[in-house]
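Take a look at the structures below.
Bear in mind these aren't lab numbers, they're just calculated from the coordinates by the rules spelled out. The model shown is predicted, which means the values in this text are computed figures rather than measured ones. Cβ atoms are built from the backbone, for glycine too; each structure is taken alone.
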Structure P
Amino acid sequence: MTTTSAPRQSTPSSPARVRVWDLPTRLFHWTLALVVLGSFISAKVGGSLMVWHERLGCTALALLLFRLIWGFAGGRYARFSAFVRGPATITAYLTGRWQGLGHNPLSALSVLAMLAALGFQAVSGLFTNDDIAFEGPLASRVSGKMSALLTTLHRGNETVILALIALHIAAILFYRIAKRRDLVGPMLHGDAPGLPGEMPSRDDLSMRLRALVLAALCAGAVAWLVRS
């Protein structure tokens, strides 16, 4: 029999708090944020830091591969089925007729866009070539023309990623200021105010071990890919 981690205690003036974000999802989120920041800095500085840019890019690819799998095998609110919705649900949210925990139907679109943009950045980076001192680990596997095209797209996609990050931060600030709702805290400690009928996410030891195994497999797969 498995149990979820104990939620933070509530007070008489606040609703009970339930586990929304499991530990693997939280670790993925903050690790990816640091990796993206490091990738951006290393690319701008250049020089010897490009070695780290490549390493961080491969790390990002492994993290994104893990998140893709965790979207089917993870905790309740980490699964794509919990937040990827159709137009009707998005309309219900925009008109104030939707309630739920985790990603709302509109922010789900932002999540998918971010994963897609970062995924393209990580994959395209494998084939980049600056024609001077750096080339991606798989650049020799494609033609020079294709490598040049992917390099151009890789650089251009940086603007898309920065725009999505700015949108993400703006949404956090909007919820904090306009709606008095903290989105950062739950991604740190995992818990959020509960809602009627909403169940907590599973976040027990077996789930965490499952995530650890999946993360190791994803890291191994990326390492094999870039060295094969």
Structure Q
Amino acid sequence: MSGQLLDTTVLIDLSRGNTETLIALAIAAVAITLAYPIAYFLAFRAGRRASLYLILLLVPFWTSYLLRVMAWKFILGSAGVINSFLLYTGLISEPLGALLYNRYAVVITLIYVWIPFAALPILAALHRIDLALFEAAADLGARPFWRFWRVTFPLSLPGVLAGFFMVFIPTVGEYVTPLLVGGSRGSMYGNIIQDFFTKAANWPLGSALAMVMLVGTLILVVIAARVIDLQRLIA
């Protein structure tokens, strides 16, 4: 009886699968939106300090992924930086519990984690743009905004798409981050599959869902490989 109840509970979570997909799409879109200005700055505005800024961008890679997620758990916690600042300024009288163990905490943490990954393919695409194209556009009377919209952005689209898929594909099956900062209200597909194996003890259904996710991921990889010429992007 208890096993059936657990199966029902997990199936209810599974019925919200579209929500997990939309969350992954939102995370990928926001990460790309925030990463693009960083990549643009490194490619065209950083000058001689571009290498230094790139190293600073890659510094989080030197730290364990788990530690970076745990850092956000402490930042968003009841005794974290945000609550401590709000209490110090008198904006709140007691710590806010809504900052942690929900989908918003998962989204914020994953966006932070994936921004450097999203910036790298965009930066590679921007470096491939011939600067003479900007001079030609300026000679033809194009203002800075139109030079960006008509020249820079279209030529950087392969990097944008590569970064988007690089963020979206692993985010759909994310497990660790929702477990640490999302709680029961911030679970993703990976957590649902894990619940079938542990809480519900329904290994056949858990295996089936894992295969569905694997096939879906492979389809996305194939689509990304067809849309993006990775060899041309990296060369």
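If mean count of other Cβ atoms within 10 Å over residues 64-71 comes out at 13.4 when worked out from the coordinates, which of P, Q was used?
Of the structures listed, the value fits Q.
Upon calculation of P(r) over Cα pairs in 10 Å bins from 0, in percent from the atomic coordinates, which of the structures P, Q produces 7, 24, 28, 22, 13, 4, 1, 0?
Working through the options, I get structure Q.
Compute Rg/Rh (Cα atoms, Kirkwood Rh), for residues 120-159 alone for each of P, Q and report the one that scores greatest.
Numbers: P: 0.92; Q: 0.99.
With respect to Rg/Rh (Cα atoms, Kirkwood Rh), for residues 120-159 alone, the highest-scoring structure among P, Q is Q.
From P, Q, which structure was P(r) over Cα pairs in 10 Å bins from 0, in percent, for residues 88-151 alone = 16, 23, 20, 17, 16, 8 calculated on? Kindly include the intermediate steps, with their values, before the conclusion.
Details: P: 21, 29, 17, 15, 16, 3; Q: 16, 23, 20, 17, 16, 8.
Source structure: Q.
For relative contact order in percent (Cα under 8 Å, 6 or more apart), find whichever of P, Q sits highest and give me its label.
Ranking P, Q on relative contact order in percent (Cα under 8 Å, 6 or more apart), first place is P.
Here Rg/Rh (Cα atoms, Kirkwood Rh), for residues 72-111 alone was calculated and came to 0.97; which of the structures P, Q was it taken from?
It was calculated from structure P.
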